[in-house]
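Below are structures written as structure tokens.
Read-outs: derived from the displayed coordinates by stated rules, not from any lab. All figures in this text were calculated on a predicted structure; none of them were measured in a lab. Cβ atoms are built from the backbone, for glycine too; each structure is taken alone.
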Structure P
Amino acid sequence: MEFRDIAPSEKDFIVPLIMPTGRRNCDLSWSNLCSWRFLYDTAYSVMDGNTVLFRFRLDGETVYLMPAGTGDLRKALEAIRDDSRRNFGRPLAVYGVCREHLPLFEDFLPGCWEVRADRDAADYLYLRTSLCTLSGKALQPKRNHINKFLRNYPDWEYSPIAAGNIAECLEMERTWCLANDCDRQEGLGQERRAVIYALHHFSELGLSGGLLRAGGRAVAFTFGMPINHDTFGLHAEKADSTVEGAYAMINREFARRIPERFVYVNREEDLGLEGLRKAKLSYHPALLLEKYTVREKI
């Protein structure tokens, strides 16, 4: 089995294999796979022309994502178990396993697995219609923020991210990182590198996004791409925190431009960060997509 490095140019080959599976987790977004390769050394292999296997490096250990595709997943588990043992001398470790796939491991090798739920890696899924309308009492605070933004910035403007305004997004990202001290925080520094990569390869990765201006300057941007046929992944959202309502506004305006065929918007995990968890819960997710790490017992 040959594994190859992930590269944006292979999008049209790999993405059609992932899309039909119905998997909604952000780990399978093509943009995430490419943009974070610098950290994880992500590589892929295609088995039988219909199933994608992913392996990556995490804390010095070679591990795998749950295989994706329409082929025999039990056979795929056997393949990555063999790869892990033969090439790295390690028992199999699989990340990003959703609840519906847990029985596959017991069916493959009964009693041989340690299963750990990872709440910090759970994805937040929202109804697209809810993000578009922000209707209901629970989301009244979001509407209040937007109303204040509209009063303060009647000249606001929303534009799709395109070649002509990528530079504005990059400059806003730089300003955001200065304000949030990204270079002194490992997690934010890594995120910065992924965001910059995505912006520089925006069209090639198949991303879409929006830029919000107020008072003649960029105050927020966001971008993402489809994960499957009913779920759109939102991968980055940055706003000037001194502009009240900018986050709520860019969130709503971009959601309104996501095609109606997408039922859910996946806004990814909270990484166990208290402030981020509070922010994601404040939008009242429709689903919390649990993910598990499954390790072969030694």
Structure Q
Amino acid sequence: MKTLIIYFSQTGFTRKVAEQIRDGVAEVSGHCDLTTLTDVKPESLADYDLVGLGCPVFYYNAPFNVRDFMQGLPELVDKQWFVFCSHGSVMGNTLILMAEALMKKGIRVVGYHDTYADGTIPFYPYPTLTTGHPDEREYEEARAFGREVAERSRRIAGGEDSPVPEAEEKNPEWTQQAETFSLDFLSQVMPRMRINEEKCIQCQECAENCPVGGIDVEADPPRIQDPCIYCWNCAKICPELAIEADWDGVVSIAPQNYARYREVLEEAAARGEFRWLMDPDSLDFEDPLYKQRKRQIKGK
């Protein structure tokens, strides 16, 4: 059984989950290829018996570049795929939406998996509510999912009746918000970033890691957020904090957002679906990540 896993990852957690799923699949199929979303060759996908697609959750949905990738796929009628994601407190209907996009290409979705993961953005505090995830227990769950989905795919390919579990609708009340967060909407409400040319050392870190090629530090003036999927990764990784924005507005709404996120996690913990690995009362909303990084750089 020829298998492939495609992933988009920025902090590295989705990549690690993808690697664990790959290892589980390989225990069944003997081998499983692994590639990034950027490096995959769409014309080769029809050669695979089973393909997995994974990403982090952005704005309660798959990132815009992942959605564009799915929309641009060729027809792959009756090909078997599975989907997985990493997320903080609210996954929304990400996996269901991904499956719907793939099914429009004739693909048969045979598995779903999600994992809590650490992560934050410049205007939110760190540690965050899901700091510590995924841990070894969750990596083992990912490996077990890999074995399970590979076995299911093999049975289906052999003509057996092997029911596919339905993706669980999680946080359905957030679905409307996911629909609201279009690129046009985000461009209107999110901070506009700029490159401080006095601080920029043209190391190319931001440009090389922008998933949509939206940055050119050598342009005059430097180009940023053209295009943009509002991942904020460039601002998080710039070694000189040369990527700046007026964060005050989004910092001010962090406490109310996190109150809602915490409620979702407490409900998940009560169902046995989430484990606290940090103290949620320890969050300091007066000290968002960008301020922490300023101190770190100043202290060098």
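Supply the structure label, taken from P, Q, corresponding to FRET efficiency 1/(1 + (r/R0)^6) of positions 88 and 120 (r between Cβ atoms, R0 = 25 Å, to 0.05) with the calculated value 0.45. The structure behind it is P. Given a computed value of 19 for relative contact order in percent (Cα under 8 Å, 6 or more apart), which structure among P, Q does it belong to? So the calculation was done on Q. Could you tell me which structure in P, Q was used to calculate Rg and Dmax of the Cα atoms in Å, for residues 56-167 alone as 22.7, 63? Label of the source structure: P. Thinking of P, Q, which structure, once distance in nm of label points 7 Å out along Cα→Cβ at positions 8 and 104 is computed, gives back 3.0? Among P, Q, the structure yielding 3.0 for distance in nm of label points 7 Å out along Cα→Cβ at positions 8 and 104 is P. Which one of P, Q has semi-axes √(5λ) of the Cα gyration tensor in Å, as calculated from the coordinates, equal to 36, 20, 18? Structure of origin is P. From which structure (P, Q) was Rg and Dmax of the Cα atoms in Å, for residues 224-287 alone calculated, if the value obtained is 12.3, 36? That value comes from structure P.
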